[in-house]
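Chemist: Following this line, the structures themselves.
No value in this document is a laboratory result; all are computed from the given coordinates. As the structure is a computational prediction, the values presented were derived from the model and not from experiment. Cβ atoms are built from the backbone, for glycine too; each structure is taken alone.
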Structure 1
Amino acid sequence: MAALDEFVQVGFKPITKWILKRNTIGPASFQWKDHSGWLYVFAVDGDARYVGLTTRVLRSRLSDYAHTMEFHTTRLREAIIAELNAGRSVEIYGRRENRKHVLRAEEARLRAVYRLPWNWV
């Protein structure tokens, strides 16, 4: 697994963590300044498991993981719930990037370099 420290070294910062909310998940807080254009990482007990991007505001994208019923979000929601039920912490780290071409290129690079288990490369 990729150590979260490696993502922090390239500008990722802690945003919040996932918590169980009734039958689904949700962010523990919304204390970050929300803007469009984010790279984000889900980490379980310090190990990066997933890297993604959104050109929307991060709050909206995270809401998709809790509520949207498409295969990708359902698969990740179930993985997050399994980790939380096992007593592990699932943290969310983020890095803002307004330039869409840089955002997409950096996500592709991170996926290729780290081949995180929750990403399909």
Structure 2
Amino acid sequence: MPINAQLIEKMLLEKGFICCSETKYKKGFHSSEINQYVYINKTSGDKFSTLIIHPEFKNKRQQFLMLNGVESSDFLYHASNLKEFPKRLNTGLTRITYGIPFGFKTSSACEEFINKLMIND
């Protein structure tokens, strides 16, 4: 069972992310330190898709998954609420925004993930 969205949000705020948008299903955050947006999927439930990061990190997905306690339910996550992310065709006729989903078994796994994301090398 992954840690909940509220704990991930708390950790993002501690790392300097600022909440910049919110809908019924998603909450967007921005880090000016690394100029990146991330989204919390408030409806992820027991899936490992609570934190959605920018698709530019797709080549680092496997590195993130090698961190102890970091998991992902799907390779990509599509939702119209990810306003700062690029669009692509998925299953419909129109393009939709997408990102890379992750979830965390423990708060320490989430913290390690955020630290690695913020290195952005």
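Chemist: Using P(r) over Cα pairs in 5 Å bins from 0, in percent, for residues 23-70 alone as the calculated read-out, with 5, 18, 25, 32, 17, 4 as its value, let me know the right label among 1, 2.
Modeler: Traced to structure 1.
Chemist: So distance in nm of label points 7 Å out along Cα→Cβ at positions 31 and 55, computed for just one structure, reads 3.2; which one of 1, 2 is that?
Modeler: That value comes from structure 1.
Chemist: Next question. When relative contact order in percent (Cα under 8 Å, 6 or more apart) is calculated, the result is 26; to which of the structures 1, 2 does this value belong?
Modeler: 2
Chemist: Which one of 1, 2 has helix-only ellipticity at 222 nm (-39500 (n - 2.57) for each DSSP H run of 4 or more, over all residues; to 500), as calculated from the coordinates, equal to -6500? Numbers along the way, then the final one.
Modeler: Details: 1: -11500; 2: -6500.
Checking each candidate, the match is 2.
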